[in-house]
Structure P
Amino acid sequence: MLSRMVECTIGFSVGIMLATALLHALPEAFESQISNRILFLVMLSGLLAFFLLEKFAILWRSRHHRDISHDRKEARKVGWMILLGDGLHNFTDGILVAAAFLADSNLGLMTGLAIIVHEIPQEIGNFIVLLNAGFSRSHAYFYNLVCSLMAVLGGLLGYLTLEGSMRCIPYVLVFASSGFIYIALSDLVPKMQLQDNFRGAILQTLLVGIGIFTVILMTNHY
């Protein structure tokens, strides 16, 4: 049941993230007075940055995979490192949502929704990893909740910081868009490609379409 929910969330997330980035965040940023060449450079830098971060995470997890299986003390350390990384990630997400809301309230809603649907499978995965690292179920719930609340802190700090420097918002929006596009096409779409039956492929396509339609519908409605 849980794996089925995660599988359905992936297709919906792809639609939401791509539509938010390509239909709203990037057009909003490119309407500013900043040179298009500079904004495209920011986007390229963002794509490369997310690639390097993901590559580092893969190498780090591969190196410590045996430690989780054989060394209880080292497994707890790995669990804490995962929580730290997740907390920093959520803190950054909060800043991105704040920047989006300062640019446009509809864009803020879409950015928040895109982050939420993407975080669902990630938080489930982190919870399972924490259990494997020796955390009790209650502790895993609690620490995941604390990490999630870091997004609120990031949002408050982002709002207070960016409100006085509105010209930075287009850069943040382009960087956020590069993250959405990279995550959707590099992480989520390959998982969808693992579906090897026609019925599943049709369902995934419908979920992507529903995600895109949701962004369009909410934007027009509000």
Structure Q
Amino acid sequence: MRDLFPPGVGVAIGPTEADPPLHPEEEVLALEMGAGRRAQFAAGRACARRAMCELGLPDGPVLRGVRRAPRFPDGVVGSITHTDDFFLAAVASSRAFAGLGVDAERNRAVSVRASARICAPAELAALRDLRGRTVEQWAAVVFSAKESLYKAYFPLTEVFIGFRDAEVALVPESEAAGRFEARLVRGDAPGAAGQRRFAGRYAIDAARVVTGLIIPHSADRARSAC
């Protein structure tokens, strides 16, 4: 999972303990949750704190922001995901990166109808040229990539983007991993940190598809292009 991100990103996988403790401010958010939802909430927050600790970032509560997105402590950007009993958090200093998104999904094909909702016709045509998986299996990777993009994009802009507001191109590097490129195609969607094109990575195992994406600061993107 660490290969999804460049150096400077902390990653933690869980759960590693039953009923991990919550920060007091997180506890307030969990008061009205049922037992199952509370367990998921606590496991995700525990992963986030371990990831912050790995980087030596200040410990603090991960609260809830606009549209219920995780709100990390000042100076931290990050993302949390879970599927079934798998939890993953990735964090970084906000000085290092403008935004960060991670997403995990079950490794299974989506339906033909869902593929058409997730992907534009040009995206589906590109998936047909890829080997090793069906179009619907590749569409599941695109779904996850667009979720990672949204999780990195929304905290910076507070603008909701749907599946068709961005296009993703997958670039396989092996049977189980590769990179992807994402670009905003919705004209009135603002850029994030001055950017409309983004890069990420994906990994696939027997159980799940996991994707990760970082948004560099605009000055860093400009320097890398020189």
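Readers should treat all values here as calculations from the given coordinates under stated rules, not as data from a laboratory. Quick caveat, the model's predicted, so the values are computed rather than measured. Cβ atoms are built from the backbone, for glycine too; each structure is taken alone.
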Test item: FRET efficiency 1/(1 + (r/R0)^6) of positions 87 and 127 (r between Cβ atoms, R0 = 30 Å, to 0.05) calculated as 1.00, pick one of P, Q: P
When distance in nm of label points 7 Å out along Cα→Cβ at positions 23 and 207 is compared over structures P, Q, which one is greatest? Q
Looking at relative contact order in percent (Cα under 8 Å, 6 or more apart), point out which structure of P, Q has the largest value. P
Output 14.1 (mean count of other Cβ atoms within 10 Å over residues 47-54, calculated) maps, among P, Q, to structure P
Quick check: 0.50 is what I get for FRET efficiency 1/(1 + (r/R0)^6) of positions 103 and 191 (r between Cβ atoms, R0 = 30 Å, to 0.05), calculated from one of P, Q. Which structure matches? P
Of the structures labelled P, Q, which one yields 2.7 when distance in nm of label points 7 Å out along Cα→Cβ at positions 15 and 39 is computed from its coordinates? P
Which one of P, Q has helix-only ellipticity at 222 nm (-39500 (n - 2.57) for each DSSP H run of 4 or more, over all residues; to 500), as calculated from the coordinates, equal to -10000? Q
